[in-house]
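What follows is calculated from the coordinates using simple rules that are stated; it is not laboratory data. The model shown is predicted, which means the values in this text are computed figures rather than measured ones. Cβ atoms are built from the backbone, for glycine too; each structure is taken alone.
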Structure I
Amino acid sequence: MQPDLFGPAPVPLVATRADLIDAAEEAELIAAIDATGPTPFRFQGWLGKRLTTSFGWSYDFDRGTMARGLPIPAFLLPVRDRAAAFARVAPDALEQALLIRYDPGAGIGWHRDRPQFEHVVGISLGAPATLRLRRRTDAGFERRALPLVPREAYHLTGEARHDWEHSVAPIDAPRWSITFRSLSDRGRAVAAKASSSE
């Protein structure tokens, strides 16, 4: 029998940390994200509803390439330190920061993060939402759902990162997120090549 999407079954290997930031920091981070001038997400010529800004590294979905971006700004570094401690990695291992603003009606379709990245640590701001997860089985899709609680962090690694797809259901209230990623072996090879050509 297919598991209930909203049933009690745990999400495999998805760790969460409540209140990684406090309410005052949340308000400051929301203002700072908006001040970066986020632009519509681009995918093979298509413009998405969510607005994004990348630091450290960016991924061009039109060309299928990764490129070095602007350094992660100072306002994100204390948050990155806490995200890294939660994920049990060194802060400078989280080399990419992706800022997203979801206006009402915006979400993210089913996907896995690009193979150039490894650890994924997300922090949710603003309205609560739901992270949906699924993986294909012989009987169809096995599904789970993880509440995205404001100011809470989640960590995708291992099975949850590589075997499950995830998406964010659209909601009718504004929401923001900060996602930190480390580079995989494949990503580090791209980074080394980029450094040698600079």
Structure II
Amino acid sequence: MDFKQPVEAVIPGAQGKILAVLVETTMELNLRTIARLSGVSVAQASRIMPSLVALGLVTRREVPPSALFGFVPDHVAAPAISLLARARESVIDKLRRTAAALDPAPVSVIVFGSFARGAADADSDIDVVVVRPETVEEDDDGWRWALEQWHSTAERLTGNPVEMLEIAEHEIGERLRGRAVVWRDVVRDGVTVYGATIEQLRGTPARSS
């Protein structure tokens, strides 16, 4: 999945770019503003808007000397477009619920890298740290099965390869406090999907928001 431009990835071309702009605002916009924000020409926007209005996805209101256009959230197709626009947040939520259902449950699941930064595209890996509980052996059959299930779910959900970095609970604090590049990336960009936060795992006070 392209998480940088999720709407355009599924609805290609200028139409997808315009819908990606309109779905993110409750304001009505004029044609020039829509063209500027979506990165298309005014001529392209003027050709596409009538079809979106005809579908009922977009309203048109005359405000001479121009017209204002707005997304219709109650349209039957609107939820699908809104879900696309929030694909990253939706994936994080579903990965959290999947992790919560695992038995044995991980201490923590953290995504990092381009996905955590909101910069992942269709060619990106989803980088994940999974912290194994102290009471669970690395080769425990139940644990291995749980990890495989989570990994498989994550790949089906995103369509992206999932690279999983597994680490024991007693090791994670030292790694996160260290200077290795990968762990510094986790500390800088990591998003906790499930369980203990990065601050808790490091053994440091939580940062104020």
If mean count of other Cβ atoms within 10 Å over residues 15-22 is computed to be 23.2, which of I, II is the source?
-> II
Using the calculated result 11.7 for mean projected area of the Cα convex hull in nm², pick out the matching structure from I, II.
-> I
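Taking 21, 16, 11 as the value of semi-axes √(5λ) of the Cα gyration tensor in Å, for residues 95-166 alone derived from one of the structures shown (I, II), identify that structure.
Numbers: I: 21, 16, 11; II: 23, 12, 10.
Source structure: I.
Can you tell which of I, II yields 20 when relative contact order in percent (Cα under 8 Å, 6 or more apart) is derived from it?
Details: I: 29; II: 20.
Answer by label: II.
Suppose you compute distance in nm of label points 7 Å out along Cα→Cβ at positions 55 and 175 for every structure in I, II: which one lands on 2.3?
Working: I: 2.3; II: 4.4.
This figure was derived from I.
When distance in nm of label points 7 Å out along Cα→Cβ at positions 39 and 103 is compared over structures I, II, which one is greatest?
On the way: I: 1.6; II: 4.7.
Max of distance in nm of label points 7 Å out along Cα→Cβ at positions 39 and 103: II.
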Parent structure of the calculated result -6000, given that helix-only ellipticity at 222 nm (-39500 (n - 2.57) for each DSSP H run of 4 or more, over all residues; to 500) is the read-out and I, II the choices = I
